[in-house]
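Student: Take a look at the structures below.
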Structure I
Amino acid sequence: MGETGRKTGVWLEELAVPYYIFKDAGAVITLASPKGGVVPLDPKSESIIVSTSTTRRFQKDPEISAWLSHAEVAGTLKAENYDLVFLPGGHGLMWDFPGDESLTLLLEEFYRLNKLIGATGHGVAALLSLKSKTGEPLLKGRQLTGYSNSEEKVLGLTDIVPFPLESSLVSLGAIYRKGPDFESHVVADSNFITGQNSSSAKEVAKQLLICLKEAAKRTAEVVY
């Protein structure tokens, strides 16, 4: 966590909740990260204080430990092989996602193929680097949300995170939408579905599946 000496990583709830929503719907899931290998979880998110039935299910799942230790390298994946991409949050992503070239190229490929891109909380930071074919920020004029400045302030992390996510989104021309601090708030625009924080993970995952089914239905209606 910057220069504090504290560990951070992915926020468990934002990984576990969508994981089971996708898996229980029959999805085949690939875990990937910029460097691959072990995906670190934020220790605070593993605490019994913030645990839920879903995070406890995740922690006790015999398949999860090996799964979290063998993430694919994002740069080796092809968007054409997937229906959607989901970017969970957690403060660690503020350092690892923005500016990672391989992840940026993969996400731009998802966008060009008109595939769904979901993100929650700090995971939205991965979208900051995306560019259109003309070189303009891909988020310009898009309505979306992500971890807010006020939420960082409440946690006392304003001066610790490398940049304020909300302000960075606005500076790129994005239309930032905010709900109450730490409550679920989801915004959909084009093929982007974003959630403000960990409380939004469930709704983002559900909306991604709904949009995926609607897209499949539209495709089926024109095939003859």
Structure II
Amino acid sequence: MNLYEALYTTRAMRRTKPDPIPQDAVKLMLDAAIRAPSGGNTQQWRWIAVTDRSVIERLGVLYAEAFDEGTATFYAGREDATRAAGDDQSVRVMTSSRWLRDNFGSLPLVVVAYIRNDPDGSSIYPAVWNLMLAARGQGVGTTLTTFLNYFRHAETAEALDVPTEKGWKLAATVTCGYPLGHWGVASRPPVTDVAFLDRWGNSPAWTVDEPLWTG
């Protein structure tokens, strides 16, 4: 797959089929993940590729609880406000997020990333993105979620036998499956709406009105 095709079309795929993912694809995803840079090259990460149905179902229960708590607190009122504003794209995202909440237990693969000795937790995200790009190359859709981090951290660690007393912290959960939808370039405002040159508020002299890669 062309590098730019992977970069431009790897977007959140929450709705997926329950079909199992071949072991060779899982191995490639994990091997690609650990090739990413990490802060100080410490590689303070551990990856749990969950395929056991009973464990995924347990995580699904926890995810539904975390999702409900998150939408009732941090995201309180967001869905109603979005619908009232007529923001159809955001409504579709929320609908697919709820689909994941309701169907988490039927996923064929969930990859859970743990870190330690990383003050802000950001060192692992290049590796997470490597995993997601490798999945894209195998036709596997992924979604990065942090609901379990914030709302069911201890329970998730217990379900996965994680030794949190040794400093391991949940950094990211990546849901994986063959997508029900279609790949495509994500719709975004022009990059010049959100990018500055040299200093905040200083717009670049150039413009990008359309995606620079379209396939």
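Student: Thinking only about mean count of other Cβ atoms within 10 Å over residues 155-162, which of I, II has the largest value?
Tutor: Values: I: 13.5; II: 16.9.
Going through I, II one by one, mean count of other Cβ atoms within 10 Å over residues 155-162 peaks for structure II.
Student: For relative contact order in percent (Cα under 8 Å, 6 or more apart), which of I, II scores largest?
Tutor: II
Student: Here's a follow-up. If semi-axes √(5λ) of the Cα gyration tensor in Å, for residues 99-146 alone is calculated from each of I, II, which structure is the one that comes out at 22, 15, 8?
Tutor: Label of the source structure: II.
Student: A further question follows. Thinking only about volume of the Cα convex hull per residue in Å³, which of I, II has the largest value? Can you show the working numbers first?
Tutor: Values: I: 130; II: 158.
Once volume of the Cα convex hull per residue in Å³ is worked out for each structure, II has the highest.
Student: Taking mean count of other Cβ atoms within 10 Å over residues 83-90 as the quantity of interest, name the structure among I, II where it is greatest.
Tutor: Answer by largest value of mean count of other Cβ atoms within 10 Å over residues 83-90: I.
Student: Shifting gears a bit: I, II: which one has helix-only ellipticity at 222 nm (-39500 (n - 2.57) for each DSSP H run of 4 or more, over all residues; to 500), as calculated, at -10000? Mind dumping the intermediate values first?
Tutor: On the way: I: -10000; II: -12500.
Source structure for this number: I.
Student: When you work out distance in nm of label points 7 Å out along Cα→Cβ at positions 43 and 187 for each of the structures I, II, which one comes out largest?
Tutor: II
Since every read-out is calculated from the coordinates, none of them should be taken as a lab result. If you're wondering where the values come from, they're calculated on a predicted model, not measured in any experiment. Cβ atoms are built from the backbone, for glycine too; each structure is taken alone.
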